[in-house]
Structure P
Amino acid sequence: MSSQPLLVIKVGGDLLESGATLETTAASIAATQRAGYRVVVVHGGGSAIARLASALGLEERKVDGLRVTDAATAEVALAVLAGTQGKSLAAALGRQGCEAVSLCGADAHLLTARVVRDGDLGFVGEVEQVDVALIEDLLAKGRTPLIAPMAPLASEHEEPGSPLHNINADTAAGPIAQALQADALLFVTNVEGVLDGDGKCLRQLDRGTARHLQACGVLSAGMLPKIEAALDAAQAMPGARIRIAGTGPDSAPLHTLIQEERGTLICPRKVVAHG
């Protein structure tokens, strides 16, 4: 077993969009690897999927406010996540001297999905199972796996030729980190962390506080799945450090967000100070 700490990083697609932002993100990831960390990246697609779908004339449809992913849109998501964005990040990391490998859940049975909401959202899934063999092999060789969360269903449920299921990158990061027994899980955002009603960053967040903030309408719709995923991970990985944090204007190496306790620490339950 490696003595190097393992950090799983979830990066939103918005941090992979423009050339300058992509290069900055890659530099932060590469700096973390050079600092002695083993790094696994789980990345989303941001607005790139919606833009390509729109350019191809695909109409957006929602059920109860949730986007439906039909077969054509699932193919677009795969092209963006495992294609354009995954390979662009791998190339950017290569320019930083970091050997990265862009993957999706279908590679070596890395991820298996299950359908959500009885399938009324189309090809949208959740993580059913994680096979870490390929990831561990890459890490042992000093490489950085980049995981696009698109995955097939279990073989007994999969129809031949059907598209892969799109899994929210936030909800995928936790099960991947748990399966790898990661030392830390970092959700990187474009804000400082989880913000309270006054716009100030919370130093820590537990499920009860999150429920209160949600009831008060403080938490943004985009932050909710991230918080839920982080809380679930904190419950499943009590020994790991789990944070939601932004790199800020200094574009700090990502491991320093953990070391310097930036952003919001996610706790399975409220921490009471004594003394």
Structure Q
Amino acid sequence: MVINMSVRGRILNAKGDLSEAERKVADYILTHQQQVLKMTIKELAKAANSSPASVIRLTKRLDIDSFTTLRILLSSDLTKNRTDPKDHEDIKKNEPLSSIKDKLLSSALQSIRETTDQVNEDEVNHLVDAIIHSQRLFIFGIGASYLAVENISQKWNRIGYPTVADNDLNALLPKIVNAGKKDVLWVISNSGESPEVLLAAQTAKKYHIKVVSLTRFGNNSLAKLSDISVHTSQPMESSNRIAATNSLLAQFMLIDIIFYFFVSKTFDKSAKALDISHAIVQEYKETMLK
């Protein structure tokens, strides 16, 4: 667990592994943060309709050494305005523009901060090395995650690493079964559970193609199938999830981190390719103006 991550982030990342009794405590903390600051273990257990033992177990699962430390961390989060649940409420009918701006800004900053806090340097190093030594980079994602796929493709193409971007298994699968052993498949999925991305990863593994993935933090099927996995924070989207705003922002932030680290490790080659890419685009624009 990452030391700088908020209590909310720790809870969301661990939630899939919690028992029912632990989840009751976790949910209470998420929705009553200010009150929890003044509670004892017994008081929290009673308020959450759980048990003192469950409070202690949850604290340990969050990689926090004591309930006292949990309250200190929670207080720090609130001071930094990192965890107000109201910032993640659904948009209301006829809501003022100022309220919508505040909600989106607070939520976006939290998703980006928690994603950067939990970046695993070893995982990013392995991913970057895999791309450097790859012959071709296939990228796959569906729905909103395809926007992240296009982002990756555009970035790496500009620095001389051609990519193949797909959001359709009918197009991707024939490429995978005919790929070489030095090719890499990078799969993007917030949940890590979409049937399409799992089939893509399973097919790549069957044909001995290295699989790397970008998913939200936590135990998910895609991460388990991957040779290398990197993770964003668990975004607190509203229940209606009108748009996948937070998950996309987190994905884009992590992609930027990986990309700039990649460029720093391949600086001379990437800088030269970037100059060439810029020159040809400028030439095209000047031609169009004539």
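When you work out distance in nm of label points 7 Å out along Cα→Cβ at positions 61 and 117 for each of the structures P, Q, which one comes out largest? All intermediate terms of the calculation are to be shown ahead of the outcome.
Values: P: 1.3; Q: 1.9.
If we compare distance in nm of label points 7 Å out along Cα→Cβ at positions 61 and 117 over P, Q, the biggest value is for Q.
Given a value of 21.7, 77 for Rg and Dmax of the Cα atoms in Å, point me to the structure among P, Q it was derived from. If you can, show how the numbers build up before the last one.
On the way: P: 18.0, 62; Q: 21.7, 77.
Among P, Q, the structure yielding 21.7, 77 for Rg and Dmax of the Cα atoms in Å is Q.
Given a value of 18.9 for mean count of other Cβ atoms within 10 Å over residues 53-60, point me to the structure among P, Q it was derived from. Each step should come with its number before you reach the end.
Working: P: 12.0; Q: 18.9.
Derived from Q, not from the others.
Can you tell which of P, Q yields -9500 when helix-only ellipticity at 222 nm (-39500 (n - 2.57) for each DSSP H run of 4 or more, over all residues; to 500) is derived from it? Intermediate results must be reported in sequence, preceding the final value.
Working: P: -9500; Q: -18500.
The read-out was computed on structure P.
The value 0.95 for FRET efficiency 1/(1 + (r/R0)^6) of positions 13 and 109 (r between Cβ atoms, R0 = 30 Å, to 0.05) was derived from one model only; which of P, Q is it? Display every interim value, and only then the final one.
Numbers: P: 0.75; Q: 0.95.
Answer for the origin of the read-out: Q.
Out of P, Q, which one gives 1.00 for FRET efficiency 1/(1 + (r/R0)^6) of positions 205 and 261 (r between Cβ atoms, R0 = 25 Å, to 0.05) as computed from the coordinates? Numbers along the way, then the final one.
Working: P: 1.00; Q: 0.45.
The value was obtained from structure P.
By the measure distance in nm of label points 7 Å out along Cα→Cβ at positions 21 and 253, tell me the structure among P, Q with the highest figure.
Details: P: 2.5; Q: 3.5.
Checked P, Q; max of distance in nm of label points 7 Å out along Cα→Cβ at positions 21 and 253 sits with Q.
Any read-out appearing in this document is the output of simple, stated calculations on the displayed coordinates, not a laboratory observation. All figures in this text were calculated on a predicted structure; none of them were measured in a lab. Cβ atoms are built from the backbone, for glycine too; each structure is taken alone.
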